[in-house]
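Computed from the coordinates by the stated procedures, all read-outs in this text should not be read as laboratory data. Quantities reported herein were computed from a predicted structural model and do not represent experimental measurements. Cβ atoms are built from the backbone, for glycine too; each structure is taken alone.
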Structure 1
Amino acid sequence: MASYKEIVTKAVIGKGKKYFKNNYTIKSETLPTTVLGCWVINHKFKGYKTGDKIGVDGSYDVNIWYSYEGDSKTAVVNKKIDYNDLFNLKLKDNGDYANDTDIIVRTLSQPNCTKVNITEDGSINFDIEKELGVEIVGEKKMKIAIEEDEEPWEDIEDDVDAEVLKEIEESVDTTYLDEKND
């Protein structure tokens, strides 16, 4: 009959993901003619607990390459975007946000520029999409069955057959010790 023991381990006690689409506007030094490209780089973020929610503070840089003066010259305008997103994450097994929980944030879809256009006043309007995943890792108590019986030991046999043993026995010099004592 098995007995039971309780162990405490770290486990994922809450997990969720959220999709974000935000619109931004940036003003360039010159009047743009055409947008040639948009890159999002240097994405950094950190998760934290705030009451019964999870917050994620982060930032990334947006670089927009554009042409001006009738597509005869090019320039790059950049903007650092800071964000603060909140997750209303449900915990498994009716747990709570204890002090010893860890927050793990992952980028499931890196920030990406999906739409860029030039407005009538010459500003550049763009959309950024991203998807973040959050996991809460905390202590969990589990019961496990313990078997008191030890498994039997397995016999290990050497790969030596009778012919090898006979060859070893014939090669032993029994007079070796006698010669050393003389």
Structure 2
Amino acid sequence: MAEMNAISRFFVNRSAARRSRRRLRWFQATAEVPPSAVCLEIGSGNGEFADQFLTAFHPARYVATDLDPRQLEEARRHLLKRHESGLPATLELRPADMTALPFSDASFDVVFAFVCLHHAGATHRDFSRVPIALGEIDRVLRDGGRLAYSEILHQEAIRAWLVKHRYELSGVERRFRVESVVARKPRTVG
């Protein structure tokens, strides 16, 4: 399903500023961002995390994506309230399906996926397509790059997939039902 229902959209967008500040503090404490980083966010919500990340880290490029076009419009509206002269030049809002990312191989230094990986399946409890999404993230992430994610479902299975693919896990934090992890992609030898 490409679009969220109104109830889901309400919960994704409410308290986004507080949730994004907490995520940003967690990420700052657990991972480094290379100078002139290129970042991808999957499931951008209302764009709040993207805006806070841009202010804190000044990446060269930040691509915020969502499968739901109405959510991208909400992000654009939300961000234009703060940036009346237009979106920051380094920020791009794009529709994208996490199981078929429209980006070249090894094109991002950091990928964010906050409470969205479970949406890869036909239902939230269906894990069958989550490995496809993880494979796409792996494909677009540069060697040594980082995936920072939070998830409420499939936590052990996601960690197992990452470990199997030789990712180094750090910054593991558990709050209520949410597990957040920074996973560093291994460098290719040779």
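Assorted remarks:
- At a computed 1.48 (Rg/Rh (Cα atoms, Kirkwood Rh)), which of 1, 2: 1
- Source structure of the calculated read-out (helix-only ellipticity at 222 nm (-39500 (n - 2.57) for each DSSP H run of 4 or more, over all residues; to 500), -2500) within 1, 2: 1.
- Ranking 1, 2 by FRET efficiency 1/(1 + (r/R0)^6) of positions 23 and 151 (r between Cβ atoms, R0 = 25 Å, to 0.05), the structure that comes out highest: 2
- Identity of the structure behind -0.55, -0.84 (criterion: log10 I(q)/I(0) by the Debye sum over Cα atoms at q = 0.15, 0.26 Å⁻¹, for residues 31-70 alone, calculated), options 1, 2: 1
- Between structures 1, 2, the greatest calculated value of relative contact order in percent (Cα under 8 Å, 6 or more apart) is seen in 1.
- Source structure of the calculated read-out (distance in nm of label points 7 Å out along Cα→Cβ at positions 87 and 127, 2.4) within 1, 2: 1.
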